[in-house]
Structure P
Amino acid sequence: MHPTFQILERHRDELDSHACHYFDAPDLIPWLKKGDDSFTLNADESSSLSPLEPVWQTSELNILFYPKAKERLTWWLYQIQSALKNQQRIWVVGENDGGIKSLPKKLKGFFECEKLDTARHCALFDLTPNPGISEQSFWTQYETNDLIIKALPGVFSAKKLDTGTSVLLEHLPDIAAGNILEMGSGSGVLACELLKRHKECTIDTYDVDLLAYQSSLATVTANNLNDQATVYWANSASKLPTQRYQSIVTNPPFHKGIRTEYGPTETFFTQASERLVRGGKLVWVANDFLNYQNLIKDQFKSIKILAQTRGFKVYEAIK
């Protein structure tokens with residue numbers, strides 16, 4: 001059981017006596033009861049949110065799990081606070097290593113924070129709006145290579161071009177005309193750069209994270225590339241329309257929460273050849289200690305390193 005669940009377990013009497021809504025939980029809530037609900041930014045079969053205009057619903061007791069992307073804290077609290085009705089309450093729970101201990105300082109002037117409990121290297125706070133977070137724009141925007149990049153909090157490459165994507169773009173091989181698939185759209189910078197370089201191509205790009213989906217869509221729109229790019233909110237390429245691509249290009253994510261998580265990316269690599277035409281290319285960049293090539297060595301006729309620099313390697317695999 002996740003440590004934050006263990007500290008909440010100590011307050012089951014309170015949780016059982018109220019209708020509860022949980023926000024950004026690290027895993028499935030083990031004790032959901034009738035009247036409870038759980039909202040997450042990750043795309044999955046259980047999500048009831050609309051990706052374009054999600055409606056956040058609150059209940060008697062609303063529990064926010066301290067977000068792994070700390071800049072999303074005020075974003076989440078704004079969504080919850082905006083939906084609150086009279087007498088509804090907010091709790092925030094998180095791991096000490098994740099930054100929960102600094103919550104009162106971060107929210108000073110916006111919320112009164114009362115510490116309810118500490119256990120399992122976690123802390124639990126009760127929040128009272130005072131006067132709460134005012135309406136504000138959470139969007140950031142920057143320009144790179146004549147592209148306008150728009151992003152919401154905590155999205156990959158939200159404030160500047162990340163090193164891995166920069167290395168990939170510096171050493172990107174020729175891409176054949178046709179359809180491109182990208183996993184992990186982030187802010188949309190890689191998809192738009194690919195289309196800028198290869199005007200005859202189209203691209204399908206997806207991300208499991210709702211804010212990344214919204215950011216990529218905004219970036220594609222800002223650069224007038226809607227006719228060439230289709231953005232999906234999905235947790236797997238299997239959720240996209242069935243078709244094969246001439247190229248797959250990715251700067252794959254591999255972190256989940258505080259701990260490292262390789263599973264979704266490993267699944268993507270093991271299935272990549274199924275989405276490529278014969279002779280198609282899989283091109284990716286990764287930290288030089290990550291060995292995704294071992295997952296696909298039996299599925300591709302050739303795999304080579306195109307570049308190694310600044311702690312990253314760029315690979316090309318031919319089906």
Structure Q
Amino acid sequence: MFDPRDLDVPVVAAPMAGGPTTPALVSAASGAGGLGQLAAGYLTPEKLASDIAAVRAAGTELFGVNIFVPETDPVDRAAVARYRERLLGYAAALDVDLPAVDELGDDDDHFDAKIALMCDERIPVVSFAFGCPPAPAVAELHRHGCSVGVTVTGVDDAVLAAEAGADWLCVQGPDAGGHRSVFDRRAIPPSQPLDDLLRAVRGRLDLPLVAAGGISTRDRADHVRASGATAVQVGTVLLRTHEAGTKPAHADALADPARTETVVTLAFSGRPARALRNRFTDEFGEAAVAEYPAVNKLTGGLRRATADDPDGINLWAGTGYRDAVAEPAADTIGRLG
């Protein structure tokens with residue numbers, strides 16, 4: 001069974017849902033001696049199966065799949081309605097019809113079907129974000145030879161994940177780009193620095209730890225690994241690599257000298273996520289509500305309509321975004337390993 005301590009190059013490619021992570025990126029990361037992970041979030045089981053087949057067709061045997069844990073608290077429709085009202089004028093200017101609130105209910109993102117697919121395909125590594133997977137699901141994955149990792153942002157969540165049967169943990173610090181993997185979407189994301197968080201988790205648990213959050217240079221990666229992490233997980237620095245499926249407007253924004261600030265926002269998805277500051281975060285960040293997945297569906301048409309506009313899309317970025325360069329992903333992985 002997979003153990004991150006066995007990686008030839010102690011670097012894990014973050015699973016970036018919504019397009020940036022492609023089968024080619026996964027194969028490139030694993031081929032470089034690290035670990036690539038497909039992002040199952042937002043995909044149908046059929047599309048996910050197709051991506052798994054593409055990774056294997058490239059000759060990649062060791063890889064992972066990341067799955068979103070469904071929300072346990074139901075969507076607050078009244079809160080979503082208020083945010084929808086705030087977006088109406090913007091949507092009208094783009095000629096976008098926002099979905100009705102009654103179309104924005106709870107959604108488990110095909111969780112059970114994806115767990116079954118992991119078992120059927122005997123995926124070597126299965127990781128989770130947005131919550132702690134149920135212990136029976138973890139046990140079922142173990143029965144099919146899957147190594148299970150859980151992304152955590154605090155010690156209490158790390159303990160819950162260990163109790164559920166996690167084999168390893170991805171410990172995510174506050175500098176991470178994209179979504180913070182808080183178990184409670186309405187909680188303020190922890191601000192404890194990654195180094196301190198690693199020490200705190202290591203003091204409570206004896207599991208392999210993969211550190212994530214703002215890691216973009218070899219010096220920083222070496223420091224974090226020396227602080228108790230078995231490996232590092234990186235995402236933002238892969239966004240401009242040749243194999244990534246990042247929207248051109250997003251990739252270009254990472255290198256735009258005018259983009260000088262990241263913010264943690266609920267505006268696009270209803271879950272806290274770090275992005276480059278842009279017009280959308282400025283206009284709607286304060287009004288946004290912590291109601292994932294409803295907000296993610298609500299803003300989907302707006303993001304599609306502005307796919308070429310860096311001020312209208314989610315420019316997910318960790319604090320080390322300036323170190324993302326256009327190069328083969330294997331070069332990025334090797335430089336950090």
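Taken together, the values in this text are just the output of simple stated rules run on the coordinates, not laboratory data. All of these numbers come straight from a predicted model, not from anything done at the bench. Cβ atoms are built from the backbone, for glycine too; each structure is taken alone.
Worth a mention:
- Looking across P, Q, the calculation of Cα extents along the principal axes in Å that yields 53, 44, 41 traces back to Q.
- Structure responsible for 32, 17, 7, with semi-axes √(5λ) of the Cα gyration tensor in Å, for residues 91-162 alone calculated and labels P, Q on offer: P
- Winner on relative contact order in percent (Cα under 8 Å, 6 or more apart) once structures P, Q are ranked, highest first: Q
- When helix-only ellipticity at 222 nm (-39500 (n - 2.57) for each DSSP H run of 4 or more, over all residues; to 500) is computed across structures P, Q, the figure -10500 traces back to Q.
- Among P, Q, structure where mean count of other Cβ atoms within 10 Å over residues 83-90 as derived comes to 13.0: P
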